[in-house]
1. Figure out for me which of the structures P, Q the number -0.59, -0.71 belongs to, where log10 I(q)/I(0) by the Debye sum over Cα atoms at q = 0.14, 0.17 Å⁻¹ was derived from the coordinates.
2. Of structures P, Q, which gives -4500 when helix-only ellipticity at 222 nm (-39500 (n - 2.57) for each DSSP H run of 4 or more, over all residues; to 500) is computed from the coordinates?
3. Here distance in nm of label points 7 Å out along Cα→Cβ at positions 20 and 36 was calculated and came to 3.1; which of the structures P, Q was it taken from?
4. In terms of distance in nm of label points 7 Å out along Cα→Cβ at positions 28 and 44, which of structures P, Q is highest?
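Read-outs: derived from the displayed coordinates by stated rules, not from any lab. Here the structure is a predicted model, which means the values were calculated and not measured. Cβ atoms are built from the backbone, for glycine too; each structure is taken alone.
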Structure P
C-alpha cells in the first residue's frame with residue numbers, strides 16, 4: 001500500500017482524531033473512507049449533470 005503525506009491544520013487534525021477515536025478507527029481508515037465517499041458522490045454528481053445536459057440538448061434539438 002502506498003503512503004501519502006498530507007498537510008492540515010492542528011485544529012482539523014484534532015477533529016479527525018476525535019471522529020476516528022469515537023468510531024474506533026485509525027486516522028488512516030477514517031480518511032480512506034471519507035475519500036471513498038467523496039469520490040462516489042462526485043461521480044454521481046457528474047453523472048447527474050451529464051444526464052441533465054443531455055436532456056437539455058434533446059429538448060433543444062427536438
Structure Q
C-alpha cells in the first residue's frame with residue numbers, strides 16, 4: 001500500500017480533483033532495493049508502474 005501511495009504522491013501535481021485508482025500488486029518490494037517508477041498519460045487518466053528486477057505494481061488512474 002505504501003508503494004501505491006508513493007505513486008499517487010509522485011503524480012499529485014497532475015491529478016484532477018476526483019479520480020479512481022486500480023492497482024495490481026505483482027511481487028513484494030523487498031527493502032532495501034531499487035525500483036523504477038514510470039507513468040504515461042492516457043486519454044482517460046494515467047497508467048503507472050513500479051519495476052525492479054521484476055514487476056512489482058501496475059496501476060491505472062481513471063479521471064472522473
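1. P
2. Among P, Q, the structure yielding -4500 for helix-only ellipticity at 222 nm (-39500 (n - 2.57) for each DSSP H run of 4 or more, over all residues; to 500) is Q.
3. Values: P: 1.6; Q: 3.1.
Label of the originating structure: Q.
4. Details: P: 2.8; Q: 3.4.
Biggest value here belongs to Q.
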